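FYI, it's all coordinate maths here, none of it is from the lab. Only a predicted model underlies this, so the values are computations on that prediction, with no experimental measurement involved. Cβ atoms are built from the backbone, for glycine too; each structure is taken alone.
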Structure P
Amino acid sequence: MDKIVIEGGVPLHGDVMISGAKNAALPIMAATLLAPGEHTLINVPPLADIRTTKRLLGEMGVAFQEGEAPPGESGGVPWEAPPLRVDTSNLSGWEASYDLVKTMRASVLVLGPLVGRERRARVSMPGGCAIGARPINLHLKGLEAMGVKISLHQGYVEADAKRLKGAEIYFETPTVTGTENLMMAAVLAKGTTRLKNAAMEPEVGDLARFLVSMGARIEGIDTDILIIHGVKELRPSTYTIMSDRIEAGTYMAAAAITKGEVTLVNAPIPHLTAIMGKFIEAGVPLTVEPGRLMVHPGGSLTGVDIRTLPYPGFPTDMQAQFMALMSLARGASVITETIFENRFMHVSELRRLGADINVSGNLAVVRGRRQLQGAPVMATDLRASASLIIAGLAAQGTTEVLRVYHLDRGYAHLVEKLSALGARIKRMPA
């Protein structure tokens, strides 16, 4: 098991390439199941979750081939992944086993496309995760409305759809994976499906646009009402996956906390409005150009309040990183977490670095300090890991972050990218 060692106190400078969005790539990879043939996906990030998805689809007979990698940036490091060719011609199974689903909850995204193409599926229940329970009851309720017979047997969801029909489906609460699963099932259903109170996250829109490129008929993309007119068949497609807005926000926080000057290349600026607004409110100067976001060194950071909300609100996946930034801001910040009930696990580790944070229920009050001090800390989940890296970049002395395998799930070439910006950071065996 590895650790990341950081010698803090160095302002970051330079350009950083933002990778493809993991949370868009995973459902799009699952959606290739809907159309037999060879798809080409561009901008798929090289992450552990992507490798897990390839294994999952490979067990169903899907074949993968990587194209030629594009030229590297910053000394030849391959920031951009090569195109990924996905051949779904010879589908030979419709089961997602527990061994893979337990390692990555997004594996449940094969449920919708398997039901759509094969009219059957057997998918392990994903259970909860470290940041809170995320049940799939809304997925199953929606599939039943579309004529799918659902049974639960020995920890597996078994779905059988002799005929798949359109339906009116209202989500009691917006669900990203639920919206994605039902949209993928509906594109090959007979008739029209309306998904109301659908999740509006940009990654959901990216999946919808991929489905349209395959021949699907979808109205209301990027709104909370999706209207899907079923078609008889889809065709393989070539598609470029959107850039990762959470990775972009993470590098914004790394630049701001070190008072550096960093340009984010290939930044998904239209999807960063809520994040950019809070950085500006905190006193971080930003400049925007097409596809480029520049973070400039400013004066003292000012404490601001945030409340996590579904898109277009402030994303829960940026809460931990912003908390690290606020730990060095002037005054107090109140951070309210409304999405997951157990997403303050990074607080105790930030305190080890000297942060002044008090938690009461779903509220965290952060009182800014003049300085953080390096210390050994332990990551508990993906975004918590990122928050500790950000804090360590600004802390005096040495910070060691343990259990960094979480980072491999969501950040491509993190250590290399930060090193190219001047950070004194390395990864080594623990």
Structure Q
Amino acid sequence: MSNLAELKRDMEGCSRCSHCKWVPMAQIKSWRYAKVCPSVDKFNFHMYSGGGKMIAANSILEERSEITDTFADIVYACQLCGACQVSCQAYRDDIDLSDVLLQLRAKCVQEAYVLPEHLEVIDSMKREDNTLGMQKRDRGNWAEGLDIPNINKQKVDVLFHVGCQFSYDEELRETVRSWAKFLKDQGVDIGIAGKDEACCGGRAFEIGYQGEMKNFAEDMTSRVKASGAKLIVTPCSDCYYTFKYLYPKNGIDLGVKVLHTTEYVDSLIKNGSLQLRNKVPMKVTYHDPCHLGRRGEIYKAGWEGDNKLFRPVRFKQNGCLGIYDPPRDIIKSIPGVELIEMERIREYSWCCGAGGGVYEAFPEFAKWTAAERIEEAKSTGAEAIVTACPWCERVFNDTIEENGEDIKILDMMDLLTLSLGGK
């Protein structure tokens, strides 16, 4: 990963066009849902936008400005959803805006401008191997009674990596248990690390503590190797992004294939081994998790030239190759379900609000962002928002409860369970 100084050309390339604040012009369907950056839409000051941070970062490098507490607060009040990168590259595909935002946070940490809430996350990761302040010994409690092999005791074909949120969030417990039971019912030789599973480290990297992620990556790599698994399946979009993008971008190779659970289920449906026959009479809309969609695009390694002048399109991270079709194809395969799309979808999707350390440090901003997405979902006439990320589910559920909204939040597995005859 380049340091901030090595990204100076990206910062200087910003033409202050403000396209990073909006859905690309050709994709806008209405004025109401035309904006794409939660941070600048909420705080209404240019510094909060992707372009504003590019200019500010360059000013810091040239010592025309200095980092202050106010500066750091603005840098951290951003979900790192990647929408600015997508909109920027629709017009200026020579700029890696997301890299600058990540390294600007690392610069803040290096200069000791950190948030207390983020320090709590890092402390929890160091002490208990999770981001939530929960005890490590309880991490495997979600799997009690399921008789799933532990990879510390026997080798398996598939490692089911649950992630921090699904491991500890009791309101989502039945969902992750259903995922595990589903995989077992499909004859998959899965195993889990149980209480020894650790955080992927992605959240630490995003909030600026990049070295912490590397420590967790080393642990994950050795654990995968010892398990004998040839495949990792995860229901967590944050873990997926970390494994598929952050690890390889930082020279870390897990040595196995990684799939999100929606990819795995989609493959089962398409090869004919899974048939969904029970009707589910429901109108739903699908929310693209940022870390599964535009940020879930596989890191494209191998380009060694001048990325500003000669980089081929296949090496550019513009978000269009994220995981968009598998979850939608699953929904469309369920009899009786009607999928109604929101205006901002796929790589132009609006963030749920929970990413980038925002839910930990700025919970009201996170829920404001979620409320905007819920309003967009309600405008479609859908009865439920279906998504594929526990962090999205958490912030949506909290926001709905607080605001008294009348719409359901479903994980993809919740919808599958209904079609498979469950409740």
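What the table below lists for this structure:
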item	result
At a computed -8000 (helix-only ellipticity at 222 nm (-39500 (n - 2.57) for each DSSP H run of 4 or more, over all residues; to 500)), which of P, Q	P
Answer label among P, Q for the case where volume of the Cα convex hull per residue in Å³, calculated from the coordinates, equals 136	Q
Structure from which 2.3 was derived, distance in nm of label points 7 Å out along Cα→Cβ at positions 349 and 381, options P, Q	Q
Structure responsible for 17, with relative contact order in percent (Cα under 8 Å, 6 or more apart) calculated and labels P, Q on offer	Q
